[in-house]
Structure P
Amino acid sequence: MKESTAQYKNEQTVGTRTMELSQASKWANRFIIAAIIQGALAVCVTGFLLYDGVYGTPGAARIVASGGPGTWLTAGYLAFIMFGPLAAAVTSLFYQHIEVHLGAPYKGFSNILAWLHIALMNIGVVGATWIMMNGGWRGGALALTLSPSNPSAAYGQVHVQVLGELPPYIAAFVAVALIGAIAGGLGYIIAWRKSTRTASTK
């Protein structure tokens, strides 16, 4: 019997029942690809911040250390790492469990929800966190440029020129990510209920 490198099936005996289980989850694979792409973005932004911290003026290191707008840069970076590559990789485990271990591959409406999950969550996370990082980097650089010895004295001007206009855009992208997460959660519930119904009929 030929085995596909992408997906193959075996038989697993549970009590007196024999179940055919797919050994590969298409959605787990897609989220792994998303995690790889997000990881590549994380490498790029980390490399930029390291380079800017060493050779830039005033540099990412001073921007973060000065606090104020620099906190936006720190928070955005950490949020991107957690909700970007790490979250995508962990999410793939949920799909692997549902499609392989529970034997409930995504089809029909649940498949649409999974597409919404992967698209909206990744777009929302990247959009929100990168706006935060960009705002923090620009705002911190402006504060250090206007008042090198006391950056906090320039925070009011920084808020007007840089940070004040960003929250609505960040909130919009956060909402997009939340819609994607909710769609994914509904897909989990539908697939899980389908698996329990399938198990009860066997």
Structure Q
Amino acid sequence: MKEILYRAAYAPTLGEYNGAVQELRDYKPELAKWIIDNEPEQWAEAKFRQKRWGRLNNNVIESWNNWMRRLRPMPVPWLVSGHLEKLGKKFGKHKENIEKWTNGVGERIEQRIADAYKQIGCVAAVECYSMLLGEYSVVLTNSRKLVVKLGSQTCMCRKFQLTGLPCCHALAVIAKANLWVYDFVHPMYKADT
């Protein structure tokens, strides 16, 4: 049951989301009703229209509490001073790490792009619709067709839009067009922004 809930939450398309909800409805109808009634547009990737950056949780309070754990019992001026000192150290360390980045992105982003490249085998063919608009048709090995628009950085699988990183379909198009993949990484992930 937990796997079905995860599939519903992380499904990038409405078709996959609806399939997971139907599977859940077949297994336990009241749970499927509860999911539908509890604003899936706030937590399900398929229904969420903004970028998610590959994350579904936003546990800001836990992060804040962990950050401030030793400083909380102090008087306010010392708390503020301690917080600023921690921030300065964190920013300094982050700047040092950024200077080591290759291709303008960090190791985690490099790894996510490498993982997407490993999935490129699902692409059977890439055809150009419009070079001017950067629109391509991607035919998968299961004969399914997707449209990738490099100009607007979108793919019908929606992973490109949700994460800000090219999905395997977009990577196939980028490789076919002989373009640099890092031009299609969202600026949020880059060192120069």
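A few comments on the model shown:
- Comparison of P, Q - label where FRET efficiency 1/(1 + (r/R0)^6) of positions 113 and 137 (r between Cβ atoms, R0 = 41 Å, to 0.05) is highest: Q
- Parent structure of the calculated result 46, 17, 11, given that semi-axes √(5λ) of the Cα gyration tensor in Å is the read-out and P, Q the choices: P
- Structure responsible for -23000, with helix-only ellipticity at 222 nm (-39500 (n - 2.57) for each DSSP H run of 4 or more, over all residues; to 500) calculated and labels P, Q on offer: P
- Origin of the derived value 17 (relative contact order in percent (Cα under 8 Å, 6 or more apart); candidates P, Q): Q
- Taking distance in nm of label points 7 Å out along Cα→Cβ at positions 65 and 89 as the criterion, the top-ranked structure out of P, Q is P, with the highest value.
- When distance in nm of label points 7 Å out along Cα→Cβ at positions 121 and 161 is worked out for each of P, Q, structure P gives the greatest result.
- Which entry (P, Q) yields the derived value 20.1 for mean count of other Cβ atoms within 10 Å over residues 25-32: P
We did not get these values from a lab; they are worked out from the coordinates using the rules stated. Since the model is a prediction, treat every value here as computed from it, not as a measurement. Cβ atoms are built from the backbone, for glycine too; each structure is taken alone.
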